[in-house]
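K.L.:
Scrolling down, you'll hit the structures one after another.
Values quoted throughout were computed directly from the atomic coordinates according to the rules given, and no laboratory measurement underlies them. Treat the numbers as computed from the prediction; the structure is a model and nothing was measured. Cβ atoms are built from the backbone, for glycine too; each structure is taken alone.
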Structure P
């Protein structure tokens, strides 16, 4: 007899999300890491970034760093700025969600109070009739 806890099919189904997540993670992260490493190796030359728009030869503040580091820094900065902008843009939606959650909680409390107030009285169980058992006739 096969029980639910020992069935190989059920065990496999229970582990499927974890296994699928690992496969997808491997299929995405490994090629992405290879691409990033290849990009960094191909763009090792140094570039100078100047923050002085008036003088390009003797800038007040200039930074020299590898091109891949500059691109990664700009990418990370863009992700942070984009995430912050999205978070700020969703302020109204979050506020509305909190308000609706409070209303739902209050309505659930009112519903529970009404159910408790108008709940039918428990009917006492009728005593079981006692029957005399008569044996079947013997042939």
Structure Q
């Protein structure tokens, strides 16, 4: 009986470990992309400036956007502030959606930030059990 319980505990721990690793993998991909984007805004290469101006923003907003994006991403990286970071990044990505809708961009530029937000929250959901408790995406067992 005790051996069966030990096997069940090991199986549950292995499942939680796989889930956590998948969450960190998703989060790492998102963080690398966001940090690259934020840091590039701080250095303002010509393609960043031209892309921002084409979207209807002045060049003077690029560095502040880079600071905001990098700061929100750092909040997302730190486990204690990850939820706040995810909330702030969701707002940032919502602004990206609004910008692309406003300029009449195609489906990909509009949907990319939405999918990216889902990746952010999916990574957090898989690596933080508190988020999984708030959003129970599993079937409830009926008794």
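K.L.:
Of the structures labelled P, Q, one was used to calculate relative contact order in percent (Cα under 8 Å, 6 or more apart), giving 12. Name it.
P.N.:
Details: P: 12; Q: 29.
Clearly, the read-out refers to P.
K.L.:
Of the structures labelled P, Q, which one yields 13.6 when mean count of other Cβ atoms within 10 Å over residues 17-24 is computed from its coordinates? All intermediate terms of the calculation are to be shown ahead of the outcome.
P.N.:
On the way: P: 9.8; Q: 13.6.
Label of the originating structure: Q.
K.L.:
Still on this model: Quick check on the output: 71 is percent of Cα pairs over 28 Å apart, derived from one of P, Q. Which one produced it? Before the final figure, lay out the partial values.
P.N.:
Working: P: 71; Q: 32.
Structure P accounts for this read-out.
K.L.:
Can you spot which of P, Q the value -27500 was calculated from, given it is helix-only ellipticity at 222 nm (-39500 (n - 2.57) for each DSSP H run of 4 or more, over all residues; to 500)?
P.N.:
Working: P: -22000; Q: -27500.
Traced to structure Q.
K.L.:
Assign the value 1.00, calculated as FRET efficiency 1/(1 + (r/R0)^6) of positions 57 and 113 (r between Cβ atoms, R0 = 41 Å, to 0.05), to the correct structure from P, Q.
P.N.:
Derived from the structure labelled Q.
K.L.:
Here's another thing I want to ask about it. Tell me which structure, out of P, Q, gives 6.9 once mean projected area of the Cα convex hull in nm², for residues 33-96 alone is calculated.
P.N.:
Checking each candidate, the match is P.
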